[in-house]
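Dropping the structures in below, format is structure tokens.
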Structure 1
Amino acid sequence: MVSKQSKNIARKRRHARVRNKISGTASTPRLCLYRSNKNIEAQIIDDVKGVTLVASSSMALRLANGSNIEAAALVGKDIAEKAVAKKIKKVVFDRSGYIYHGRVKALAEAAREAGLEF
């Protein structure tokens, strides 16, 4: 049986490997997400300046259940609307080592439908 700690260590290794290849710039910032057991969070980051341009989470939206696909879709829609309001259209998607499935996929598809391109 694989422990939760070793699964998270493997995820962090995958994330570090991906982060060597992608980086957010002023023209195409990075859409990074974090998924916990109870919530999901997303940020749009300019890595050159080291600043977060836009952020959203299931906690900030005060959702009753932040750990389901519907909550992830609402966070994706919210962050895309905030980004479009700040004139950010194109981003680089950073799934943080998580498998593109379930909540991660729901957040990404909702962000695409709301106007982000990646």
Structure 2
Amino acid sequence: MVRAWISIDKIFCETIIGIYPQELLTPQGVEFSFSFEYDCEQAITTDSIENAVDYAVLAEELKAFVSNSKFSLLETLTAEIANKILAFSPKITTAKVYCSKLNELKPKAEITCSKITK
């Protein structure tokens, strides 16, 4: 088995995020980066996207999801992105997500999730 980590850095979008009334009126800039692990042996052997994880499609789906959602907490946003990554392909076993709000405090959250295997 050959395992690969694929990383995508600094995807910018805007979303409604926060708990204070002023935060709920206007979308705020957020930036997220993610990586995921998957068994890439078949992709390497065939050199075919059909046997790989299409990270370009995944990135676009995540950006659309974040842009069209609302969150109270940065932690929730980060966890939801991680869950979307795990659900994107059965080949993906682990996802790491780094997310930050682009306000004056620039808070960041990091979450790692893995699929439960039996």
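Each value in this text was obtained by applying a stated rule to the coordinates, not by laboratory testing. Computed from a predicted model, the values in this text were never measured in an experiment. Cβ atoms are built from the backbone, for glycine too; each structure is taken alone.
A value of -12000 was computed for helix-only ellipticity at 222 nm (-39500 (n - 2.57) for each DSSP H run of 4 or more, over all residues; to 500); which of 1, 2 is the source structure? It traces back to 1.
Upon calculation of distance in nm of label points 7 Å out along Cα→Cβ at positions 89 and 105 from the atomic coordinates, which of the structures 1, 2 produces 3.6? The value was obtained from structure 2.
Among candidates 1, 2, the computation of distance in nm of label points 7 Å out along Cα→Cβ at positions 9 and 33 that gave 2.7 used structure 1. Sorting 1, 2 by FRET efficiency 1/(1 + (r/R0)^6) of positions 49 and 65 (r between Cβ atoms, R0 = 41 Å, to 0.05) from high to low puts 2 first, with the largest value.
Using distance in nm of label points 7 Å out along Cα→Cβ at positions 17 and 41, single out the structure from 1, 2 with the greatest value. If you can, show how the numbers build up before the last one.
Details: 1: 2.5; 2: 3.8.
When distance in nm of label points 7 Å out along Cα→Cβ at positions 17 and 41 is computed for each of 1, 2, structure 2 gives the biggest number.
Using distance in nm of label points 7 Å out along Cα→Cβ at positions 73 and 97 as the calculated read-out, with 1.4 as its value, let me know the right label among 1, 2. Traced to structure 2. Using the calculated result 3.0 for distance in nm of label points 7 Å out along Cα→Cβ at positions 25 and 57, pick out the matching structure from 1, 2. Answer for the origin of the read-out: 1.
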